[in-house]
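*Asks:* What follows is a set of structures for review.
No lab work stands behind these numbers, since they all come straight from the coordinates. For clarity, every value in this text was computed on a predicted model and none was experimentally measured. Cβ atoms are built from the backbone, for glycine too; each structure is taken alone.
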Structure 1
Amino acid sequence: MEALIQTVAIAALPVVLAITLHEAAHGYAARHFGDPTAWQQGRITANPLKHIDLVGTVIVPIVILLLSTGGILFGWAKPVPVDFSRLRRPKSDMLWVAAAGPGANLAMLLFWAGMMKLAWLLPLNVFSLPMARMAEVGMSVNIALMVLNLFPLPPLDGGRIVVSLLPPDAAWRFAQIERFGFPILLLLLFSGVLGLLLTPVMQLVGGMIEFLFQFPF
């Protein structure tokens, strides 16, 4: 029980920040490009209670953990409301609104990598190991969220980015996949295909971060 409490204490901050700032970034970008919907609803905030989805944040992760005997963790936060019709240039601005979430995860990845580097450089003390473990969790969760959300499947951010880049007719046709997006995603997840596709990308990103920050491992 004590080990579980320590794990939760170390992982809570980076996980909560990774999820909440990802969603808040979408809202901030939408407001910047002309849609104040998320701001008016108080969703541009790091308060996790504003982003919790009962099904996606609580029920689905618990059910999947039980069904997979702890081997898989999957879920989502409450999507930030974006009225794309209120954006100044809806189709092109959609790209930046969608990219803002993974961009926030990239910024947090670099922050936690910096914290990991600091933990290695500072003289050994009582905070060094907890800081390193927290940074490791922060790096892992932000790599996973960034790469997953850039997967080109609506309604994931990568799917919306593809929609914004395609010609209008092709964009409309591709956007129709969104209604089937989550069932497709769950199928890919449980079949193992999603892991086969995303794991090499996550390893590549992790390797680039290790090289950039010159970690001694």
Structure 2
Amino acid sequence: MLNPFLIYLALTPLALYFVLLGLMNMTGRPFLVTGFRDQIVLFLALSGLIAIGPVQLFFPVNASWSYGPVTWLFLLGIYVLACTLYLLLQRPSLNLYNLALTEFRPFFADSVVEWDPESRMAGDTVFMPTLGIQFYVESTPFTRTISLISAGPNQNWDGWKIFQKKLMEDLKKQAETFSPKYSVGIFFMLLGLFMLIALHILIWINSAAFLKAIPDFLRL
């Protein structure tokens, strides 16, 4: 029989992530977030799967005999440090939710010249020498998500901050020109809520097994 506590621990953060995606896609306007913050949220969503997978596989049993529950603080610290190292090695990027590529292209083509008169575009690649940034555009049609990912190692972080600010301001000014679709947001919202409801029903049905599995998982 599957362990109800492990199922709950693995899927609850993921379900909350789906609910958050649903909310971002139901704002009625494009939602801009940095790649740094987006990846932090993703790491949190995957934390439950990491806890029941690699952490359990490589759990330091000898350390748990000496330090007890404090061992989990060490493991949490290692996970945070690993995620932080990964984020620090990443190049800057921006993610736009609730926006189709067909809407983004004409808006961006008009705005980019105002932000940087010397900017150049070649296909999906954009070079803005005044700001000192260059990036390429990736689109995920199903989720109506657009990613602006830095191209090359030579990037001006201050230029990215200025670019992010200008992009956010222009998106707000021209919000009425976009045609928001709530279907993607509704899908992720219903998926997340369904998972949360199913998980809590599972706990209610197997409450005794759920409570018994907690100390076993923590090696208490």
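*Asks:* Going by distance in nm of label points 7 Å out along Cα→Cβ at positions 24 and 200, which of structures 1, 2 comes out largest? Mind showing how you got there, number by number?
*Replies:* Values: 1: 3.7; 2: 2.4.
Sorting by distance in nm of label points 7 Å out along Cα→Cβ at positions 24 and 200 in descending order puts 1 first.
*Asks:* Out of 1, 2, which structure matches 2.2 when distance in nm of label points 7 Å out along Cα→Cβ at positions 96 and 208 is calculated?
*Replies:* The value was obtained from structure 1.
*Asks:* I would also like to ask the following. Any idea which of 1, 2 comes out highest on distance in nm of label points 7 Å out along Cα→Cβ at positions 88 and 176?
*Replies:* Biggest value here belongs to 2.
*Asks:* Here percent of Cα pairs over 21 Å apart was calculated and came to 59; which of the structures 1, 2 was it taken from? Could you put the intermediate results ahead of the total?
*Replies:* Details: 1: 59; 2: 64.
Considering all the candidates, the number was obtained from 1.
*Asks:* Of the structures labelled 1, 2, one was used to calculate FRET efficiency 1/(1 + (r/R0)^6) of positions 16 and 120 (r between Cβ atoms, R0 = 35 Å, to 0.05), giving 0.90. Name it.
*Replies:* Values: 1: 0.90; 2: 0.25.
It must be structure 1, since only it matches.
*Asks:* Using relative contact order in percent (Cα under 8 Å, 6 or more apart) as the calculated read-out, with 34 as its value, let me know the right label among 1, 2. Don't skip to the answer; put the middle values down first.
*Replies:* Values: 1: 20; 2: 34.
Corresponding structure: 2.
*Asks:* Further, regarding this structure: helix-only ellipticity at 222 nm (-39500 (n - 2.57) for each DSSP H run of 4 or more, over all residues; to 500) computed as -22500: which structure among 1, 2? Could the numbers behind the result be given before it?
*Replies:* Working: 1: -22500; 2: -20500.
Here the read-out was taken from 1.
*Asks:* Separate question: Please state which of the structures 1, 2 yields 1.0 when distance in nm of label points 7 Å out along Cα→Cβ at positions 32 and 80 is computed from it. Provide the component values of the computation, followed by the final result.
*Replies:* Details: 1: 1.0; 2: 3.0.
It traces back to 1.
*Asks:* Can you spot which of 1, 2 the value 0.90 was calculated from, given it is FRET efficiency 1/(1 + (r/R0)^6) of positions 48 and 112 (r between Cβ atoms, R0 = 25 Å, to 0.05)? Display every interim value, and only then the final one.
*Replies:* Numbers: 1: 0.90; 2: 0.05.
Traced to structure 1.
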